[in-house]
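Alright, structures below, take your time with them.
A short reminder: the numbers here are calculations on the coordinates, not readings from a lab. All figures in this text were calculated on a predicted structure; none of them were measured in a lab. Cβ atoms are built from the backbone, for glycine too; each structure is taken alone.
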Structure I
């Protein structure tokens, strides 16, 4: 099974005069550093983080399937510019998934994974905006409201959960 595989833990420097450098550090994003006194705690945190991010990618993949399905339904009504822009967004989504699976274990993997997840969300929204524009031109208000708006809301919710991790209130 494909999954996120972040491995980077900055080891503690017990000789440092700085308190934070005497702890093990996991950097999930440029603003999100997590310090641990015990290496076992840090490894446990990494396992939970990998599971969380993999689950969120599964949820994004379900949304991607829906968006792709709506794109194929709308394909007959899209002009060449809209179709090529949507195909570019779909290609970027697939590329970002591949990058996450292939490179999450790299030294800077945690930061890259966060960035690629945001790019997946942005590209999903780009494809939905194009589909929404086509529905607007054709007067398909129900499709816009029920389908496109609800999917965009779910994307926003998922990206907010990823950005708030590990400070989710469960």
Structure II
């Protein structure tokens, strides 16, 4: 498990500046990432899913419900991001024999839950205490279509490539 705080920065940037903000943050993170630029587009499913849900989440009047919705959206976005990274680790780097071994290790072993804290805790504190800082005043064309395409690519990859090549 590669422990870093890029998830907090990605989330806050996406909340405040939309998908472009999250993409810029992850581009900059790629300069120091152990996997380099291979991982840069693998953050995008998370960025697009969070951005798609965020405007609705921000407009929820009840603060408790808003924060719960934010955590839920982040959990779903991170779930899709994880599958993209699994693909990298199994098919590009060949660290694991198949995606299912890696999924069991991450989802049952706790890594996913630690990263959910990283991706949601600090951003939810910002959302609760400084909501104007993360007000979604941004626009991003075709966001629902791009988000659907990113999610579909991951689902198709999981179905078509269940094990690493020999």
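Structure above, values below:
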| item | result |
| --- | --- |
| With mean count of other Cβ atoms within 10 Å over residues 40-47 derived as 15.0, matching label from I, II | I |
| Distance in nm of label points 7 Å out along Cα→Cβ at positions 48 and 80 from the coordinates reads 5.4; which among I, II | I |
| Ranking I, II by relative contact order in percent (Cα under 8 Å, 6 or more apart), the structure that comes out highest | II |
| Value 3.2, calculated as distance in nm of label points 7 Å out along Cα→Cβ at positions 96 and 128, assigned to which of I, II | II |
| Comparison of I, II by volume of the Cα convex hull per residue in Å³ - largest value held by | I |
| Label whose coordinates, when distance in nm of label points 7 Å out along Cα→Cβ at positions 8 and 88 is calculated, return 2.9 (choices I, II) | I |
| Among I, II, which structure scores highest (criterion: percent of Cα pairs over 20 Å apart, for residues 24-111 alone) | I |
